[in-house]
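Once you scroll down, you'll see the structures, which are given as structure tokens.
Each reported figure results from applying straightforward, stated rules to the coordinates on display, with no laboratory input. Fair warning: this is a prediction, and the values are worked out from it, not measured in the lab. Cβ atoms are built from the backbone, for glycine too; each structure is taken alone.
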Structure P
Amino acid sequence: MVRTADTQLLGQAGETLAEQYLQQQGLTLVTRNYRGAFGEIDLIMRDGTSLVFIEVKQRKNTFFGNPAEAVTASKQKKILLTAAAYLQQTRISQQQMVRFDVVGIVAHTGKPPDISWIKHAFQGA
């Protein structure tokens with residue numbers, strides 16, 4: 001999929017909004033936009049003792065469904081592979097508790113955005 005400047009800006013704005021929202025919930029940012037051979041992870045944060053890999057999806061409306069529904073099985077597989085590469089690259093212990101969350105944002109024009117945070121949205125094998 002080719003991303004236009006508008007979708008890139010929307011995505012960046014969504015990631016910033018999600019990061020701020022999650023920090024308000026007590027999470028701490030580790031890194032943003034980690035890129036590996038299999039793809040990208042939008043946010044990596046700490047929630048207590050857990051390392052959380054977060055996919056952020058933002059839409060202008062729900063005409064095509066909830067943004068979180070766009071995290072397909074194929075996308076999940078890429079995130080899992082990228083997370084494994086991150087853990088290996090950073091030499092984080094196999095004992096580290098990890099979780100995979102999704103933040104869906106609907107950015108309504110003229111109204112505050114709707115943010116849904118799905119903890120444990122999917123898991124690795």
Structure Q
Amino acid sequence: MEKKTYITETERKKCRRVADAFAELEDADVVVVDAGRYGFVKLQYYTPPIGFENDFTFTDSRELFEDLWQEWLNMQLYWIAEGTPLLEDGYDEVFKSLPEEKQNELMGRKKHFAKTAGIEIM
């Protein structure tokens with residue numbers, strides 16, 4: 001029986017770079033693991049003894065990048081708005097409520113992550 005591969009070796013290397021670029025997300029209960037021929041799996045919200053509540057599989061480095069970027073940005077916005085009523089309106093509203101300088105600072109981090117991960121952003 002032939003074993004099917006779901007990710008190319010090139011994409012696997014790119015996904016590894018993306019996962020490494022966002023390694024700091026492990027502090028927020030997000031772990032990205034290499035699942036070999038299946039791609040990369042994002043695991044979220046670890047609760048003992050059950051394990052991880054969410055898992056998502058990626059075989060495309062750009063999709064993995066965008067997903068991890070959104071996780072990182074949401075984490076930052078949560079920390080900024082924690083304990084305030086702003087969170088009730090969602091992360092988009094938290095972002096819009098920030099001064100332009102802070103918005104630019106956060107978006108600048110996307111460029112930093114992209115450079116580290118070797119991903120071109122539009």
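Where does the value 16.2, 58 come from, among P, Q, when Rg and Dmax of the Cα atoms in Å is the thing being computed?
Structure of origin is Q.
For FRET efficiency 1/(1 + (r/R0)^6) of positions 45 and 61 (r between Cβ atoms, R0 = 25 Å, to 0.05), which structure out of P, Q has the highest calculated value?
Going through P, Q one by one, FRET efficiency 1/(1 + (r/R0)^6) of positions 45 and 61 (r between Cβ atoms, R0 = 25 Å, to 0.05) peaks for structure Q.
Match the computed value -16000 of helix-only ellipticity at 222 nm (-39500 (n - 2.57) for each DSSP H run of 4 or more, over all residues; to 500) to one of the structures P, Q, and report its label.
The read-out comes from structure Q.
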